[in-house]
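What follows is a set of structures for review.
Please treat every number below as a calculation from the coordinates, not as lab data. Remember, it's a predicted structure, so these values are computed and weren't measured experimentally. Cβ atoms are built from the backbone, for glycine too; each structure is taken alone.
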Structure 1
Amino acid sequence: KQIREMVEQQHLLEADRGQIPYKLKNLRADHATWKTKEEEWKKVRMEEFQAGLNELAHRFYLVDEEKK
């Protein structure tokens, strides 16, 4: 009985080991997806930041022109 349990356990371990390449592939795909989302998020935030800087610079320009 113990031998049968050990053999079953070994089969389960071998099956798990066989899944490692697929799990790794899925993890890599998930990582790539998150990297893409992160890059898109950064791009949008930088565009918003740049727009804010441009607005601020324009306001300073208008104030400077009013002083003249």
Structure 2
Amino acid sequence: GCPNGCKFNAVCLLENGEFRCSCDPIQCDGTYKPLCGKNGKTYPNDCERKLDECRTKTDIPVKQQGPC
């Protein structure tokens, strides 16, 4: 796996001698700077949008700053 075939903001981790892509290392700090994704969902900050991209394995472009 990996170097660096991770997509959608995933981070490459080495576990038990095997590389794998993971969303776990993405730590969002809870900052409130809302933005609206093209998916119609309001994210509290850009980190949460990137985390959602990672978890859903989809590109979620920013539609606008501020809530949807």
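Matching task: -5000 is the computed value of helix-only ellipticity at 222 nm (-39500 (n - 2.57) for each DSSP H run of 4 or more, over all residues; to 500). Pick the structure from 1, 2. Mind showing how you got there, number by number?
Values: 1: -37000; 2: -5000.
Label of the originating structure: 2.
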Determine which structure produced the value 1.0 for distance in nm of label points 7 Å out along Cα→Cβ at positions 9 and 41, calculated from the coordinates; the candidates are 1, 2.
2
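Comparing 1, 2, where is FRET efficiency 1/(1 + (r/R0)^6) of positions 1 and 33 (r between Cβ atoms, R0 = 35 Å, to 0.05) highest? Could the numbers behind the result be given before it?
Values: 1: 0.15; 2: 0.60.
When FRET efficiency 1/(1 + (r/R0)^6) of positions 1 and 33 (r between Cβ atoms, R0 = 35 Å, to 0.05) is computed for each of 1, 2, structure 2 gives the biggest number.
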Upon calculation of semi-axes √(5λ) of the Cα gyration tensor in Å from the atomic coordinates, which of the structures 1, 2 produces 27, 12, 7?
2
